[in-house]
Structure P
């Protein structure tokens, strides 16, 4: 065996070693991972976590032919990630136990750091770089920490109230806005935490990452698609409040208990996909228009 072969190793053998390492990590983190799955299944915001590993593996499978067959183990970044994972795991066991969501943040982060470290150490830097996007997508397995969830929900609440107030202002419906509360004739509407649309916003943000990865080449256009999720979320939520107010005024206050209020989220999310994919089409079309043509002879 020559020196290059000794350093690179056999690719199938590397894959088998990593599979064993991943299996041992899953076994070692089996209880925290089961708690994560139960938490995601019972929490409306984090239900997308259940799909993240499936999407990541599927994306990896799609680009399997593009993965390098030779990849030298990258032990320095591997050691960094392994050390970080062990540090987070140690902190989890030593520090006082936080609330469930923050507890799962620690255990899931430790698991992903150790898995990434094993990937660099065994599979090598070239393969990890080639599979960077599917692997990076796994970060969405980590639940939002409680403090970050509160910040995002508050931002979406107040932003949605501003948009809804603008829509009411250009309508013929007399409305008095007091912060997050809209006082209509005969009824008051409040943009509560449950109306922030944080779940739909997270799903749309993840969709923007995947769509940008597949359809756009320019990094700044991918960034534009991702950033556009924020105004789309605010317009979607504000429009939902506006529609509910109009229905309560023209049909009756009983519309506050209608399915469009309690179960209308998927409908308004589907409506927000129309401008989202319209923007994606325009960005994709601009890339085609800017592509240089064949040289003239």
Structure Q
């Protein structure tokens, strides 16, 4: 039995020809050169800001800061067995446990709100749905109807861009000025910003989802919404969950920062400890925030593993 002939390896001339004929992007090259130029300029321009502190003063400040990172009872006694009672006191009397729960609640509520509303608005931003011929199925409409769908797509995407361009800290400051130091002010600030991010990411996922299972739904009169709910969303749900937990972790960090506006979350306790120069307590509360993020990452991995198991 004869073996099938294999194509010969491309020679150096052919490789050079393919290299010369490859597509080139002037914008990409210009961006790369500009980035390198800015990096060199930033490295060389050391006189933009000159610190008033000498190297010796900076070293002394660093030594004092590192010395204060050790918990106060341990510094006094030299015995690390005093760490546990100190940590328990910060969790109880220091309101650390309350701040952890509030930070977790703020992040979860904000992520849930932004995720739900992003899923609602997502079909209006996905170009494969918000157009006169959804998923390539001829709709038989033109003129005003086609212009209307293009307007819906552009307006929804612009709305996502607008909301994610609003800084959370500024939104939180404005809402607290109106509502007072209410946790819901921070929830709304986080939800508005992350709504735009999740909506834009979700629209991209919907556009890149294979349209095969969804096209028969549209062809048989199910419409855009039916195709989205019955085919596109289930097919892309795992990726949506990844983005949701990614933004949830970001919400935890942002809720910690927004707590500095006056709501008793971890950010409030961190600011209070810093103002009192209790750097050991400040680091303890920062580590509590990191533990929340680690727990969320573990939960995300478990949920995604369960979803993969259910689909198989």
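Just so you know, all these numbers are worked out from the coordinates, no wet-lab data involved. The shown structure was predicted, so the numbers you read here are calculated from the model rather than taken from an experiment. Cβ atoms are built from the backbone, for glycine too; each structure is taken alone.
General observations
- Which of P, Q leads on relative contact order in percent (Cα under 8 Å, 6 or more apart), largest value: Q
- When helix-only ellipticity at 222 nm (-39500 (n - 2.57) for each DSSP H run of 4 or more, over all residues; to 500) is computed for each of P, Q, the one that comes out at -22000 is P.
- Distance in nm of label points 7 Å out along Cα→Cβ at positions 27 and 147 - highest-scoring structure of P, Q: P
- FRET efficiency 1/(1 + (r/R0)^6) of positions 19 and 243 (r between Cβ atoms, R0 = 35 Å, to 0.05) - structure with the largest value, from P, Q: Q
- If Cα Rg over 2.2 N^0.38 Å is computed and equals 1.40, the structure in P, Q: Q
- Answer label among P, Q for the case where FRET efficiency 1/(1 + (r/R0)^6) of positions 35 and 67 (r between Cβ atoms, R0 = 35 Å, to 0.05), calculated from the coordinates, equals 0.30: Q
- FRET efficiency 1/(1 + (r/R0)^6) of positions 107 and 187 (r between Cβ atoms, R0 = 30 Å, to 0.05) - highest-scoring structure of P, Q: Q
- Comparing distance in nm of label points 7 Å out along Cα→Cβ at positions 99 and 219 across structures P, Q, the highest value is found for Q.
- Read-out Kirkwood radius over Cα pairs in Å, for residues 163-226 alone, computed value 14.6, structure in P, Q: P
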